[in-house]
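Next up: the structures, one after another.
Each reported figure results from applying straightforward, stated rules to the coordinates on display, with no laboratory input. Not measured: the values here are computed from a predicted model. Cβ atoms are built from the backbone, for glycine too; each structure is taken alone.
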Structure I
């Protein structure tokens with residue numbers, strides 16, 4: 001990956017040059033996620049739970065973000081996440 005003068009990140013994938021424009025990128029934190037599907041899309045919900053102390057009868061999760069993917073993009077995401085977790089566990093130990 002390299003930087004060009006416009007601030008875009010550039011990578012080469014096969015014969016295609018990809019420019020990653022992060023000018024509208026925002027960062028959020030999530031410690032909870034859930035997934036729902038239909039035939040046409042995969043919906044990934046992200047949020048936070050503040051139930052840090054022990055078991056409780058009810059926990060409220062504040063959902064903050066929803067990402068909709070087509071099934072092909074979701075499968076690519078799953079493969080990238082699996083590879084990332086595998087590399088993480090090799091470096092830092094099993095997550096259990």
Structure II
């Protein structure tokens with residue numbers, strides 16, 4: 001039987017690094033002040049497209065944040081289960 005061992009501190013550290021890096025990810029705002037008073041159709045479409053991209057990017061960041069949180073919770077759960085199994089396998093009843 002193959003044993004898979006969870007190195008909880010190392011995995012947790014990596015997940016925390018992802019979370020920290022994700023916090024620094026930004027798309028940036030539209031340079032609306034630099035557009036001047038252009039009323040070209042292209043400019044309007046470009047602004048709409050950029051606004052939509054910002055919304056999609058924000059949704060993506062939220063999804064990734066949720067995945068990181070879920071991963072962290074799963075890692076902690078695996079650690080608890082490993083500890084419970086180790087406790088039981090040592091002849092002690094689980095609580």
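If Cα Rg over 2.2 N^0.38 Å is calculated from each of I, II, which structure is the one that comes out at 1.42?
Checking each candidate, the match is I.
Among candidates I, II, the computation of distance in nm of label points 7 Å out along Cα→Cβ at positions 46 and 70 that gave 3.8 used structure II. Can you tell which of I, II yields -8000 when helix-only ellipticity at 222 nm (-39500 (n - 2.57) for each DSSP H run of 4 or more, over all residues; to 500) is derived from it? That value comes from structure I. If you line up I, II by relative contact order in percent (Cα under 8 Å, 6 or more apart), the top spot, with the largest value, goes to II.
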